[in-house]
Structure I
Amino acid sequence: MNPGADPLAYAPDSIPHPGETLKDTLDELGIPQADLARRTGLSTKHINQVIKGTAPLSPDTALLLERTTGVPATLWNSLEAAYRTQQAREEESKALASRVDWLSRFPLAELVKLKILPNREKTPANLLRLLDWFGVADPDTAEDVWRSYRTAFRRSTVLEPNEYTTATWLRLAELRARELDTHPFDKSRLTALLPKLRALTLAEQDTWIEDLPRLCAEVGVAVVFVPALPKTRVSGATRWLTPEKVLVALSDRFKKDDQFWFSFFHELGHVLLHGKRLTFMDDSDNFSSSKVHEDPDEDEANEFAANTLIPLPYTADYQQLRAKPMPFSRIEAFARRVGIAPGIVVGRLQHDDALDWKYGNNLKRTVTLI
């Protein structure tokens, strides 16, 4: 079943066991059960159990029935499979009925808004729909999967108080990325593409929102934009979907271009510098130079992003600007020399405590993802 499909869409309320069809067939053919037993070599007791539905109709029995009734074995097998599947579905529904409170951990209003669920009701049907959307068997399995992600996360917001909303955001990103056609990942081509990607910081959102995913797809990077969900701190994520395709997901949590572009190049740092078996979920704490991270990978990704946006040849010029950032015309002139949006320079200066956070924000551009 495709992710997001309704798991109940093709599930009738009840499916008769194949014994009922066998009984009707025998009645139409005028074959008594005892006669069928003799023709098939099966016991009368077993035939009776199949007709009552207390014994399964095996593939071997289906072949025997094909020869004695003329009804294809494939039909008997299909009837048996449909009946057993329905029985299993009913048992699953009973088991999940006691787990519907698991839905309370998710942002149900957002799930309805995103058309993942039809309503906010805590019902077995909605629980099944959500499990199907996540592609997991049951709530315990889902949480085991997320725990395994956390083991791989070098810095993570997952499995904190907002774990379920964050898991929802990541699943949205994953599903969108899997739909994108990308070329096989090429590290050298991605590295060569960096100047062109950096130049997109100067473009209007209507331009880069189309060009950024297109350019990255050509080197095996599936870039997707997923608006930030309430109560999440996630700014970006990196996850290898296959050895030849890597997901880079970006949110609009901070709504400004300096944070957005730093997050993007931070994620590319993970792609270029770190292992394919790791998943990275990044938040604002990742980008703090004063924070002691659990792993140096985050510091490396930060350094990569900073040096990509303001390359090392401009370090001396930047230090001069840092010593005297005002008036704003100095910031704008430096941004022109470097070839990046001035809002990014403002954000860097604010981060480096060279400019008060209340100054220069008018040079930043708003990023809004839908």
Structure II
Amino acid sequence: MPAFSLEPEQIAWCGELRTLAAEQLRPLAEKGEPGHVNRALVAELGRLGLLGRLFTAGALDLCLMRESLAYACTEAETALALQGLGAHPVHACGTPAQRDRWLPKVADGTAVAAFALTEPGAGSDAGALALRAEPEPDGSVTAEPDGRAGWRLTGEKCWISNAPQADFYTVFARTTPGAGARGVTAFLVPADRPGLTGTALDMLSPHPIGALDFDAVPVTADDVLGEVDRGFRVAMGTLNQFRPSVGAFAVGMAQAALDATLAHTSRRDAFGGKLKDLQAVAHQVAEMALRTDAARLMVHAAAAAYDEGAPGVPKRAAMAKLLATETAQYVVDSAVQLHGARALRRGHLLEHLYREVRAPRIYEGASEVQRGIIAKELYADVETVEESQ
């Protein structure tokens, strides 16, 4: 599918999602408590079939869902995205038993998932993870009576979305000391495991985010996602799929801010005319629209490349997230400026977006990390060409 064109049914579906978000999801979001998992909202996403679609949709469909929901209800978008992020490793790398136990509950909104990668000393540098997966006390990783490998998780995770209220966590821990990214294993850890506790963090955005403490939390081979010492691959596979859709979330917010600005500048009286009649204002709005459309096209291109198995997905995904999140920050900030003080009043759409738009430039790889990925991929392409000559 060309990256610059959507089919009529896709366009219609996006419109339906915007309507659902505005009429059915936003009222539930408004009843939620900031900083807490809104289980009623998650359940409604499940009832509408949107959570189940996470496991059947391609990357482009995921982007369309996230942009459309974000336009009308950022809380609904984020609740859906966090279910996908936390459960995708189970869907992609889980055993039949893991999938059968958790994915139906994620799909119907009765189980809340979380992706636990970040640590106090390992955010952007995911290969520096320090959460330890230590062999059972007898020194063997086959300490379970039935011969299954056994470890104890000890350490911390922080800035984890849906923590500490999730029902299970995809946790990345170090199984081989000193091995960098090659010594990390992904585990599926139910929230009721002994030794696992957490605290909520009071953040700028209204979403549930917390820290987790692992005090010798027991896990076995039955909890491993993928292969031992190959968990970094699980993490990067998840992030490569979700990074373009983070960009879609940002584009949805940018479009909402742009549309609000078009309406405001068309109505607002200023200097004997409307605000839109001032060239400086009109040019600013044109720039906002230009950047929003450019970001959307790059998001769609990255998602289409992922769906087609095209080469260069990490680079495309990094470019899409980088451009879209930086663009959304610019567009929302410009919208606030053109609205004036009213946009900073608590409860105004732009006040809400202003708080929401900052975090995507940091999570799932900060903008600086995305630039590093892009540069690394570009130079790898140069080296490949040189070696072939």
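The numbers here are math on the coordinates, done by the rules we state, and not lab data. Computed from a prediction, not measured in an experiment: that's the story for all the values here. Cβ atoms are built from the backbone, for glycine too; each structure is taken alone.
The greatest value of distance in nm of label points 7 Å out along Cα→Cβ at positions 34 and 194 among structures I, II is that of I.
Here log10 I(q)/I(0) by the Debye sum over Cα atoms at q = 0.08, 0.09, 0.17 Å⁻¹, for residues 26-241 alone was derived from just one of the structures I, II, and that gives -0.27, -0.34, -1.18; the source is II. For the read-out mean count of other Cβ atoms within 10 Å over residues 42-49, a value of 18.9 was computed from one structure; give its label from I, II. The correct label is II.
Have a look at I, II and say which one yields 38, 24, 19 for semi-axes √(5λ) of the Cα gyration tensor in Å, as calculated.
Computed on structure II.
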